[in-house]
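As structure tokens, here come the structures.
What follows draws every value from the coordinates through simple rules; no lab data is involved. Just so we're clear, the structure is a prediction, and the values are computed from it rather than from any experiment. Cβ atoms are built from the backbone, for glycine too; each structure is taken alone.
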Structure P
Amino acid sequence: MPLVLYYRDHLISSAQYYKPWCTLSPAQAVPEVEKPALWLDDTGRHQGLGLLMPGFKGSFFISDEAVAERQKGLGLLVKACGLKGAGQSLVDPFAGYGLDAICLAQAGFSVTAVEREQVVWLLLQDVVARQGLALETVHGDGIQLLQTSEQRWDVVYLDPMFPRRNKRALPNRGLQHLQVLTREHDAEVDLETVLRIAQRAAKGRVVLKRRARDPVIGSPAFQVKGQAVRFDVYV
């Protein structure tokens, strides 16, 4: 079944942009859905595209505040990626909602963000446009791109979904949605294999994001550590 985009009546012109990927359906209010869908709005704080998920009321929206919040911890990531000057090429093959990719672009990297799930990629496109960034977004398999592209990047940034842990506390709503949407492909990620592929595609370094206490894979040249996460850097 095709992805449905619900929209307020007066946004019909904006909704037409999504016609290649979505079935368009006008709505007077945020609908409840039985499968993932999109919601286009321009009221209140939600200016743009939101995600509708079964069992949740309202839409999940990647706000400008969420981007600003991610920027607060950007220093460690930029250090790990080794920004040496504006325009240094970087590819993020597991872009997700794209918060790290957006912040890296704002820091000066020339970023290509790749996302496999169509609904997530459309959300990523929307937030990039709202931020006014010259950031390339690609809908496709990021690892396949690393394997088949003739291009090589200065930096390959790997941020696959962390394995789930059996804890009572649920992750934030956006991460819950992302886990559901990418569940089918999560099991396919073999970090050792992905790391080897990334190293062949990198001119400079590969940066792998890990939980602070996760085991080390291979032999990173160095690590950049935070309280909750660390970045293993391979050169």
Structure Q
Amino acid sequence: MLPHTAMPQAAAVPPLQIAALTKRYAQHIALYPLDLDIRAGECLALVGGNGAGKSTLLKCLCDLIRPAAGSVRIFGLPYAQARRRLAYLPERFLPPPHLSGWEFLRFMQSLQGLAWHQNNAEALLRELDLAPEALRRPVGSLSKGMGQKLGLVAVLLMEKPLLLLDEPLSGLDPLARARVRTLLTRYCRQGCSVLFSTHQFEGLENLADRILLLHEGRQRFLGEPAELLAHTGRTSLDEAYLACIGA
């Protein structure tokens, strides 16, 4: 079990419901109408190339940008009433560079009104192969991979039943990616839900319960990894992705 992670109540409604969500910038449609429900305990991978609409969708879900149309419900409630039930990790994770890693984690916990548990934080750091001593340094001096791990630890310590992660595997070496996949799998087995974007297909079949494939703002596929392979007649997910977008 992940340390200090609250077990969610059995959900009477899906953790996340998206209905006809649309986003446009002037004359450009960044996201065509999308309908999606994410289930309790589900890990859903949002895949697609640059400009596919992945980050746009995640920002709409977090109310960082306003959609042109459609609705988002979190545990059956509008975002303003339910935002404390989710945690979001942006692709460009830029914490205050002058804070040490430990100061940043404690600050994030205080914003959530949560008590600080050093042992829980250290346990997560060890699982991600990030030395606790490294967090004595200013965040601005950490490598991209170390900063990414720090962000993941911060959101996992927040005890949220829904995580929205934008490219959480970016900047990590193969071992670190494997450890993140293990952590997220265990997180979902506790009944929590994860929606994460990625352009990396390595190990995806062992992590994602379903894949939502976006291309040029449109949904091209939604289903289990094995269904994507069967749908395209390919033997690997990266080949299936290319076949799905007609590349």
Next on the checklist: Quick check for you: by FRET efficiency 1/(1 + (r/R0)^6) of positions 24 and 88 (r between Cβ atoms, R0 = 41 Å, to 0.05), which of P, Q is greatest?
Outcome noted: Q
Next on the checklist: Using relative contact order in percent (Cα under 8 Å, 6 or more apart) for the comparison, can you identify which of P, Q gives the largest number?
Outcome noted: Q
Next on the checklist: With volume of the Cα convex hull per residue in Å³, for residues 96-191 alone as the yardstick, tell me which of P, Q scores highest.
Outcome noted: P
Checklist outcome for this item: Output 21.6 (mean count of other Cβ atoms within 10 Å over residues 40-47, calculated) maps, among P, Q, to structure Q
Next on the checklist: Matching task: 4.0 is the computed value of distance in nm of label points 7 Å out along Cα→Cβ at positions 72 and 136. Pick the structure from P, Q.
Outcome noted: Q
Item to check | Winner on distance in nm of label points 7 Å out along Cα→Cβ at positions 176 and 200 once structures P, Q are ranked, highest first | outcome: P
